[in-house]
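Listed after this line are the structures, all set down as structure tokens.
Nothing in this text is a laboratory measurement; each read-out follows from the coordinates by a stated rule. For clarity, every value in this text was computed on a predicted model and none was experimentally measured. Cβ atoms are built from the backbone, for glycine too; each structure is taken alone.
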Structure I
Amino acid sequence: MSVGETVVPVGGPRKIFRFDLYSAIYGEDIGLRSWRLRSVTDAEGRALAFDHRDGEVLVEAAAPVPAETALKLKFEIEGNFLVRPGGDNYWELGLGGGAWFPQPDLNGQLYDFHSIVRVKKPFVPFASGRTIRRESDGDENILETKTENPVAFPAVLAGSYQWEEETRNGVTIRVATYAMKNSRAMKQLAGLAFGIIESYERFLGPFPFPEYNILEINTWGFGQAPPGILFITKEAFNPLMGETNQLFSQGINERFAHEIAHQYWGQVVKMPSSEEQWLTESFAEYSAAIFLKTFKGNATYNSLLAHWKSNASQAAKIAPIPLANRISIPNDPASRFLDRTYLVYDKGAYLLASLHKEMGDQNFLTFFKSYQKSFRWKFGSTKTVEGILQWLTKKDYGPFFAENYWGTGMPKD
């Protein structure tokens with residue numbers, strides 16, 4: 001893998017640059033994946049000193065780089081990182097983010113992404129960004145893409161896929177099924193996605209990407225949302241076929257809507273640190289709830305509200321939302337996972353529901369749309385959430401957030 005990056009020091013000169021870059025990762029379905037950084041060179045072709053270990057790499061420039069001056073770097077990386085999960089006929093890079101190429105800290109991940117992917121036939125490639133070219137060359141399929149705005153967490157996937165696409169109102173949705181073509185599912189999921197996007201555009205603004213790839217992952221029970229992509233597991237494609245499909249397809253509309261909302265919350269408005277993760281997860285969760293209230297009615301919304309409140313009340317005793325990712329429960333990773341989830345997803349969504357109830361539809365939906373517009377392709381923060389709420393309502397929401405977000409309180413009914 002050849003990776004070219006341009007970095008710009010902010011605030012002062014810098015000679016040493018630190019990036020996250022996997023050394024190795026292990027998963028039950030993928031075994032051991034290893035990365036080895038072979039070389040780093042600058043724009044003049046000079047070999048630069050580097051140290052790559054423990055998931056990090058330090059690179060030493062040939063001379064100090066002044067602030068606001070671009071430094072171009074080229075990384076040559078090798079390893080067995082194109083592992084097929086469970087031996088299936090596909091591989092993926094970037095599922096859920098991750099340092100599969102050199103990346104700065106979270107608050108520095110604001111970059112354009114340009115990819116050229118060549119794969120052996122019959123594999124078909126997909127990647128974040130607008131398609132520049134998709135062509136065949138001998139025994140290879142080639143895809144070139146480029147993003148038009150700064151993103152984080154880009155992804156590339158290639159495998160035994162067949163796909164169909166449809167364009168409405170300037171957005172192309174491409175649905176790809178694994179191994180076998182499933183035209184019925186392709187049409188159904190594209191229609192559902194267009195409906196969700198149309199709903200979101202009313203209170204979040206224009207859909208941020210010209211192309212959206214919905215890709216089937218050959219396992220169960222999750223979705224992920226890299227820029228311009230939705231990885232969704234196979235129960236979404238055959239929700240009524242077999243007991244396992246039916247088990248995991250419960251709540252599939254909510255999961256689908258949640259992941260599409262991440263194109264706004266997580267890509268357009270970015271989180272600067274793990275302490276601010278509610279800006280992506282809670283805001284996506286609540287956007288999905290607004291859609292479902294329109295799509296399925298008040299009963300579905302009220303059910304979600306009761307679910308959030310129950311989980312939030314349990315986890316609120318453990319930690320405030322900003323510290324959710326720091327919870328540690330020795331010898332009980334399951335409880336730690338649940339408490340984190342209940343805070344970042346459920347309590348945050350419940351806070352937004354409480355604000356919505358107090359503010360009313362018009363003010364609250366204006367708040368969402370204003371925040372998207374003000375922080376489009378930028379980093380958000382809870383502080384600026386407070387600021388926009390105060391600007392809209394002329395009310396000081398500092399005490400609300402001090403008690404319920406920064407603290408362990410719960411909003412009063």
Structure II
Amino acid sequence: MSGLAQTWLVAVREMRERSRSRAFRASLLVMIVAVVGVIVLPSLVDTGAGTKDVGLAGSVPSELPRAIEEQSDAVGVTARVRRYGSLAAGEAAVRNGDVDVLIVDAQQLEWRSRTDEQLQAVATGAIQLVAVRSRAEAAGIGPDTLAALVAPVPVENVELGLVAGRSPDDETAALIMAVLLFLAITTYGSLVLSGVVEEKTSRVVEVLLARVPARNLLAGKVAGIGVLGLGQVAVTALAALAAIALVDSFDVPAARGSVIAWAVVWFVLGYALYAMAYGALGSLASRTEDAQSVAGPVTVVLIVAYFGSFAAIGSPDSPWATLLSFFPPTAPLVMPERIAMGATAWWEPVAASAVTVAAIAALVQLGGWVYARAVLHTGPTLKLRDMWHDSAG
């Protein structure tokens with residue numbers, strides 16, 4: 001049987017065993033519930049935020065209720081106007097929470113505690129509008145002439161963003177991708193780490209190594225968990241899209257199809273790179289408690305790459321950001337952001353991918369060498385320098 005076929009058999013075994021576990025199913029359910037909850041819950045909480053109760057007391061112009069409705073409609077708020085025969089009755093309604101604001105004599109706004117800035121703008125705008133109409137009528141200015149005079153001038157909003165030529169949607173998409181890629185690589189890389197240690201402590205690996213070479217065993221484990229993780233991410237993304245379709249108030253930053261495709265590519269490359277390192281280092285530990293300590297150097301590199309990716313959002317065209325996007329340990333997090341920000345030539349992602357694939361191939365050889373020599377070791381945790389000296393000797 002060829003090495004590729006052996007790797008695939010190990011990957012299938014890994015997918016089958018882990019997909020049947022309660023931990024995997026629970027994690028998938030938690031991810032779906034968390035993502036859908038983040039999207040749906042804000043709209044449920046804010047269901048009543050668009051309705052405001054406005055009280056009127058004292059000397060009130062007859063046109064004021066209609067003006068309040070016009071101003072509230074302009075800002076997307078539903079205003080319910082209530083009249084009170086006395087100031088005391090109106091203030092009691094404010095204290096009891098029956099109305100959000102009380103307008104007294106069309107000159108004073110009374111609140112229960114904190115001022116609602118949006119409702120304040122609506123009430124103040126309505127009062128001003130009634131006053132302007134009254135003065136125009138006294139001056140002999142007709143309604144049509146007045147409408148032409150006070151017609152609003154269209155003003156266009158342009159969001160510049162942090163970098164010239166980059167929209168805020170590009171920056172938001174880059175930020176979201178950095179967080180998701182970091183979480184995905186950390187989560188599924190840690191699964192490889194824990195899986196290697198568990199098989200080593202349970203002595204299952206001894207049975208597997210009797211049939212499959214160490215290098216193919218490690219590559220199959222990485223591939224199986226990676227495919228399973230990618231499927232988990234895809235199912236969660238579909239659930240998120242379904243929730244977004246049901247909730248109109250949730251804004252999704254615009255991202256080009258090519259940006260999403262490259263994000264998937266760099267997830268695969270980043271996971272393969274770090275998972276091979278996690279798996280090789282995991283074979284050095286003899287106990288589950290030692291797993292995180294032996295993988296500490298890889299975790300530090302991943303965290304440095306993560307924070308470096310945030311810095312690259314503000315300067316995607318800088319020389320240091322370009323260098324980080326080609327350096328294999330940082331490329332999976334920095335290059336997708338530069339692509340999202342439109343800061344790359346067509347050949348840069350291709351060249352960086354080739355460099356990272358070469359690094360993964362070298363890591364497969366090195367990781368297989370470490371894995372083969374350390375996975376059957378029992379006793380104290382091995383150190384890489386000790387293995388190197390023993391091999392050289």
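Using helix-only ellipticity at 222 nm (-39500 (n - 2.57) for each DSSP H run of 4 or more, over all residues; to 500) as the calculated read-out, with -10000 as its value, let me know the right label among I, II. Display every interim value, and only then the final one.
Numbers: I: -10000; II: -23000.
Of the options listed, only I reproduces it.
So volume of the Cα convex hull per residue in Å³, for residues 178-297 alone, computed for just one structure, reads 112; which one of I, II is that?
On the way: I: 112; II: 126.
So the calculation was done on I.
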For structures I, II, which has the highest computed value of FRET efficiency 1/(1 + (r/R0)^6) of positions 10 and 146 (r between Cβ atoms, R0 = 30 Å, to 0.05)? I
If FRET efficiency 1/(1 + (r/R0)^6) of positions 210 and 370 (r between Cβ atoms, R0 = 25 Å, to 0.05) comes out at 0.55 when worked out from the coordinates, which of I, II was used? I
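Determine which structure produced the value 53 for percent of Cα pairs over 17 Å apart, for residues 274-337 alone, calculated from the coordinates; the candidates are I, II.
Working: I: 53; II: 45.
Structure I accounts for this read-out.
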Where does the value 20 come from, among I, II, when relative contact order in percent (Cα under 8 Å, 6 or more apart) is the thing being computed? II
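Can you say which of I, II returns 34, 28, 21 when semi-axes √(5λ) of the Cα gyration tensor in Å is computed? Numbers along the way, then the final one.
Working: I: 34, 28, 21; II: 64, 25, 17.
Label of the originating structure: I.
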